[in-house]
Structure I
Amino acid sequence: MSSTVDDKIEYYALSDLTVSNLHDFYLDLDELHDLCSTMVDYYKKEQRTTLGSDKYSNLIESEVFLVKDIASSACKMLQKYKIVINAFKQCHDDRELARKELNKPKK
């Protein structure tokens with residue numbers, strides 16, 4: 001099931017963040033996901049292609065360039081969305097703490 005950017009913003013209404021910042025984060029995350037999906041597609045095609053053929057060489061070259069694009073996009077996101085990432089980390093930590101409290105043996 002695919003959620004829209006607006007659905008995701010509504011679900012994670014983080015008080016420290018603006019809707020605009022979350023919106024941009026989810027759009028960039030979708031773009032990163034698309035790059036990664038393309039990498040998986042290239043890899044699958046590479047596995048079915050004859051080693052040494054022109055098609056194989058083109059696929060390997062495309063994968064190499066895509067690795068650079070994925071790394072660049074991820075690094076930019078880490079810098080641009082540090083506050084968003086920290087807010088999600090805090091949500092995770094809070095949820096884990098609540099889960100531990102629920103599972104704590106009762107005296």
Structure II
Amino acid sequence: MLDLLKKGPLTTGHLCEALPKIDRCTVMQHLKVLEKAGLVVVERRGRERWNHLDALPIQAVHERWIGPYAAYAASMLGALKKSVEQSEETHAAAETTNGDTKGT
């Protein structure tokens with residue numbers, strides 16, 4: 001649902017059409033939960049209910065949790081890469097040294 005709404009606001013009817021495996025009642029229940037969570041803002045235009053994605057809470061979660069964990073993971077992967085490269089260099093140097101002594 002959020003993926004559909006990130007493209008732009010949709011009426012509840014349009015969401016139901018886009019999600020044919022989910023009945024209208026279930027779509028409305030999901031929208032209610034998303035609205036309570038602050039992820040969807042509802043605008044009523046006559047008989048239509050337009051659902052807008054509010055990405056600010058998602059951005060806040062990203063900044064608070066995902067960003068720092070991603071930075072930590074990136075630093076750990078960088079350290080792992082450096083360690084593997086150093087190990088490969090040490091291994092290659094040892095092979096070169098062992099190979100040179102065998103020929104003499």
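Read the figures in this text as sums done on the coordinates, not as results from a lab. If you're wondering where the values come from, they're calculated on a predicted model, not measured in any experiment. Cβ atoms are built from the backbone, for glycine too; each structure is taken alone.
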Please state which of the structures I, II yields 0.00 when FRET efficiency 1/(1 + (r/R0)^6) of positions 24 and 96 (r between Cβ atoms, R0 = 25 Å, to 0.05) is computed from it. II
Value -27500, calculated as helix-only ellipticity at 222 nm (-39500 (n - 2.57) for each DSSP H run of 4 or more, over all residues; to 500), assigned to which of I, II: I
Where does the value 29 come from, among I, II, when relative contact order in percent (Cα under 8 Å, 6 or more apart) is the thing being computed? I
Output 150 (volume of the Cα convex hull per residue in Å³, calculated) maps, among I, II, to structure II
Given a value of 4.5 for distance in nm of label points 7 Å out along Cα→Cβ at positions 48 and 72, point me to the structure among I, II it was derived from. II
